[in-house]
Structure 1
Amino acid sequence: MGMILENLYRALGLGLVLAALLIVGVHGGVAGADAAYMQAFFRYLHVFFGILWIGLLYYFNFVQIPTMPKVPAELKPGVSKYIAPEALFWFRWAAVGTVVTGLIVAYLNGYVHQALMLAEGHRLIGIGMWLALIMAANVWFIIWPNQKKALGIVEADADTKAKAARTAMLASRTNFALSLPMLYAMATYQSAAA
């Protein structure tokens with residue numbers, strides 16, 4: 001078991017196998033699955049990607065950003081060359097997974113258009129969806145391009161790196177602030193819609 005759990009991808013594979021066994025054991029598999037099952041399955045994926053995305057957002061804002069000024073200069077490359085690029089990879093792709101699966105859930109439940117138009121009865125989930133779309137755009141078009149400069153993934157002089165690091169941090173803090181009302185909208189929609 002240690003050989004499996006020592007490797008992230010093997011542990012992920014184990015988790016997927018266990019989830020598949022649960023799906024087969026409880027629902028008889030996905031063959032011939034009804035609409036309610038598909039909605040639940042995509043909601044499951046949406047929650048998984050959302051936890052990964054927002055978990056990393058909170059890691060950056062609660063741990064990495066406040067801690068980096070305290071890290072001795074000789075140790076900072078360990079974070080900027082290894083940890084941050086890997087975390088940013090999962091961060092930006094989890095944003096995509098969250099948005100795509102969220103739109104699929106809304107579509108399967110028949111309210112994607114109404115929610116995006118902030119129609120009565122779907123306004124709360126619509127606000128959450130728009131906040132998530134803004135946050136995902138922020139990840140891909142502001143945070144990631146600036147982090148590539150700040151981390152030295154692309155060539156930049158010292159002044160450009162410093163400016164890019166500040167821009168990325170402020171964009172990350174914007175996402176952090178937006179995540180709180182977004183999570184409220186997502187978590188309370190079902191009870192508010194009932």
Structure 2
Amino acid sequence: MCGPEQIPLIASNQGAVQITDLVAFDRLKTATARSTAAVHFYVDDKKLERVARDPSLLVAKFQGFGAVISPDFSVYRSSPRHERILGVRLSRAVGAYFQSRGFPVVPTARWATADHFDFCFLGLPTDATLAVSPHGCCQRRDDRQHLREGLIELVRQARPRRLFVHGPLQESVFHPIMNKVELVHFTSDIARAHGRG
């Protein structure tokens with residue numbers, strides 16, 4: 001456990017994940033090649049509630065997939081601090097659970113502002129593959145600024161060797177870290193559905 005918030009630690013996944021596709025946990029049948037696909041949880045928070053309650057229900061369904069990306073619970077600027085910490089804690093706890101069941105786990109990093117930097121990167125392994133989803137976080141200038149600042153801090157604190165990016169990879173946002181970490185871009189399910197892949 002990390003910090004006074006007791007955030008669970010996800011162990012390093014160095015070199016364990018060679019992924020070419022992402023598939024949502026509730027759309028597993030759409031995966032064309034399981035061994036090179038990672039299961040993701042970049043979905044509505046309501047769908048994540050049942051995952052947090054009992055992740056064991058998904059273990060059999062995830063067999064054969066190359067990796068599992070830890071759940072992405074929303075961390076809103078308007079939420080009370082304890083709710084934001086809970087979102088990070090649940091993401092790490094579910095990720096650590098899947099890791100304990102033998103799955104390579106790619107931890108998701110999520111933040112809203114610099115006020116989160118003291119806890120939102122706790123429990124992340126260093127020198128590993130991590131994941132972010134800027135989907136829905138790039139519409140306004142202040143959103144992009146908060147995202148950019150968080151990416152810089154993520155690289156400073158966790159020093160990832162590779163970063164999976166699910167959703168828009170705007171150069172103006174990612175430019176400060178492009179020479180510091182390998183970025184692997186995956187089009188979001190929504191963009192694919194609208195032919196923006």
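Each reported figure results from applying straightforward, stated rules to the coordinates on display, with no laboratory input. Bear in mind the structure is a predicted one, so any value in this text is a computation, not a measurement. Cβ atoms are built from the backbone, for glycine too; each structure is taken alone.
Here are the numbers for this structure:
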quantity	calculated
Which entry (1, 2) yields the derived value 1, 8, 17, 22, 23, 17, 9, 3, 0 for P(r) over Cα pairs in 5 Å bins from 0, in percent	2
Given -24000 for helix-only ellipticity at 222 nm (-39500 (n - 2.57) for each DSSP H run of 4 or more, over all residues; to 500), calculated: source structure among 1, 2	1
FRET efficiency 1/(1 + (r/R0)^6) of positions 92 and 124 (r between Cβ atoms, R0 = 30 Å, to 0.05) - structure with the largest value, from 1, 2	2
At a computed 0.30 (FRET efficiency 1/(1 + (r/R0)^6) of positions 60 and 148 (r between Cβ atoms, R0 = 35 Å, to 0.05)), which of 1, 2	2
For Kirkwood radius over Cα pairs in Å, for residues 12-75 alone computed as 14.8, the structure of 1, 2 it came from	1
Comparison of 1, 2 - label where mean count of other Cβ atoms within 10 Å over residues 140-147 is highest	1
